[in-house]
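Structures for review follow.
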Structure I
Amino acid sequence: MDRLRNVAWRRVATIAVVGVCVGYAPVAMTGLWPYAHHGAPAFGEWILSRAVSPRYVADALATRIGPYGRSLAAMIVHSVLGGALMLLGPIQLLSAVRRRIRLHRAVGVVFALTVYVSMAGAALYLVRTAPDDAFSGAAFWIDLSTILVGTVLSVTFGILAAVRRFPDLHQRWLLLCYGFLMTAPLLRLEWGALPWIWPGLAMTDINRIAIMHLGSVVAFGALVASRAMDRRRTAPGVTGTWVPRPVLAAAHLAGAAALVWIATSYLGWGAEGRRLLLGYLVPYGATYAVMLIGLRRAGRDGRSWAREEWRLHLAALCLAPVFSASVALPFERYLGLDRQTALSAGVAIGCGVLAFAATAVVGLRVVNGRARIGREGPAVAHRAGRAASPLG
């Protein structure tokens, strides 16, 4: 029964992701057309105007004419290719699950090249746009820049992992890369959904709330997808843990202290601060709960590799508030941001940066395990048995 339930859950999740990607592709591809030709169709604006109100959309996009106009060609390249990535991603996922190796490799080359060119267009826009001129302000500019770097590095590390014949690491890096790309459709969904919770807020205010948790949501989604596709009980050469209980306890204490400081800061900024704090804490708490449950179930079932991966990511999640609080001061001092904007920028990027770091540590664990097998000879490899296959 549990097996059937897991299969059904994976199928529903896959259908939902594919549906969002395919549905968002035309929205992304046409999003910048009205800035190039007045009156050109833009499906995203049309849908959002009817989901919320035409005034809600018009007031937000009126401020984009100047910033987009300075980098319109680059932005059109970025948006059109971003829509293409929404279509290529599901093909990559399904071809990997169904082991269509030739198709997976061919589409993978196209996917990687498309990521690089699309992100080059985004980079050109960010370079030409002052942080304060970004949509909803400097915190969003910093968030976009971090997503760009994370996307490019993730696909690059995924390519390197494939070349070095680490299929499990290749899988993780590409899922994280696609998670970063999924921030675009998820943000649009929140533009339409959050006004039902906070009616009357401008889209810029809604955007500030959304970026408080997008990093944790997409990084968590990539982790869940990785765990669903990797059904090994053990990983070759990997024994013990790199996060013993004292270290995990210390991470919890440090994270709790940082969360208290962040919460105290936001509560002192009135209604807007309370909204931002709620937008951060609710998804963060849900992510923490699911990770903790995954860790305990893996330990109870004797799945040591799953337990270690959950443990590494849980420690990273605990340290995310510490990172957010730590970078707020440099943002305030060296970028000239006010305290609230600096802290919001730190919170917006914290979970994504730490999830990237956790994925890197998972990679080091796998590489170290393979090196251990090489040092200790074929006996260790023989004991690893079928655990060498990342898909079970």
Structure II
Amino acid sequence: MPAHESPELVDLFTAYTAGPDSIGAHLRASAARTRAGDPLLVVTGADMALYPGDGGPPTVLPYRLSNRGFKELAAVSHLGTALASLIELRHREPDGTWRRDADRLLHHVRRARAANSTALWRDRIAAISYRGREADIAAMIDYACAITERYLVRALADPSLLDHRTLRETYLDDGHHELPVSFNRIMVATFFLVGLDTSHRLITWLDDQGIDWTRTMVVVVGRIGRPTAGVTWRTNGVAGMVLAASRGELPLDRLYIAPHAAGFATPVDGDLREVRAVEGQLRQLWAGTRVTVELGAAMFEGYPAFCPGDADLGRDGQTVTRAADVVSEQPLIRAVDDWLTLITRLRLVMEDPRQLLSGAVTDYAAQQLIAHANDPRAVTVPGLDNEPYPAHGTAHAAA
């Protein structure tokens, strides 16, 4: 049987928050109009677009497609994980199917080692940020392939070597007498080289734009990396690059990450029609988020404020005891009548764009259910239970 909805109460809900004619929609549109002249920097998983404001044409950098050497370096970075995965397959699939994967990996390692050279990195991949290091990169990749080939050959001959401890002690970790360089160090080097190249190109491009970071609206949209990655300031690598490129001039609270928002496809042959078409909705996304943050500060003045970042104050589990405190994560609710914390959480979910607006006390409700054998009747509902509400129908009508 479908859940019943009261039309009258649903209409009250939509009057503020749903539909193009709601109060919330009007406020977001108004906020976007007041910021129409501000620069807007939009980052997707593949591109970066700068909208200068006031209808000026956007400029686009396809930073992923122009990445030189990414797949080649990532191929080497993944060798350690590939070997660890073979170990797992051997233990999980005792029928020996791991051997086909091991043989195929060995084949490709040998082909990659034969194709690798200083000339490949200097003359064909030719990443500007790798200039002067091409011989060193080629030597590192040759070494990585060589030690991986040796491990695979030995493991195929003696499958008992396909063991996580053996992999750590003879391949991954420092201290093995046969290896001058552990593979863990190679993983760090390859990841760093990719970050070095991407950051160099982004910083160069952003410097060329002459951006006023104090006025710029920055939003990272869509998926970047694996599905669970990059949804916070500290875990989104591209956001970190933009913050670094601003040389500290971009306030953290002007950078929003919207993993569920749609951006635009990489322009083909300089066609920017799609990039232009989404500017309005992306401006409204940023401005609408910002105006909710500002509402939180206005509505809950006198309660601890949200402080973006990884500040010591406001870490998860902290208790707040005074209005002068700041929080960067949900503070710990000490009791059902801990109103300073309960209302501080209302302010936090509005000011912190990472939070779900309805999630101010959801975790506390779940904790209380666990503490009371999952019996909702045994839980005290703050703000409802034991409050002196007049009986239904006897409350004073609004003037």
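Rule-based calculations on the coordinates, nothing more; no lab input. Owing to the predicted nature of the structure, the values given are computational and were not obtained by experimental measurement. Cβ atoms are built from the backbone, for glycine too; each structure is taken alone.
Computing helix-only ellipticity at 222 nm (-39500 (n - 2.57) for each DSSP H run of 4 or more, over all residues; to 500) across structures I, II gives -27500 for structure I.
Supply the structure label, taken from I, II, corresponding to semi-axes √(5λ) of the Cα gyration tensor in Å with the calculated value 49, 31, 20. Going through each structure in turn, the value belongs to II. Looking just at FRET efficiency 1/(1 + (r/R0)^6) of positions 25 and 89 (r between Cβ atoms, R0 = 30 Å, to 0.05), which of the labels I, II belongs to the structure with the highest value? If we compare FRET efficiency 1/(1 + (r/R0)^6) of positions 25 and 89 (r between Cβ atoms, R0 = 30 Å, to 0.05) over I, II, the biggest value is for I.
When distance in nm of label points 7 Å out along Cα→Cβ at positions 57 and 361 is calculated for each of the structures I, II, which structure yields the highest value? Comparing I, II by distance in nm of label points 7 Å out along Cα→Cβ at positions 57 and 361, the maximum is at II.
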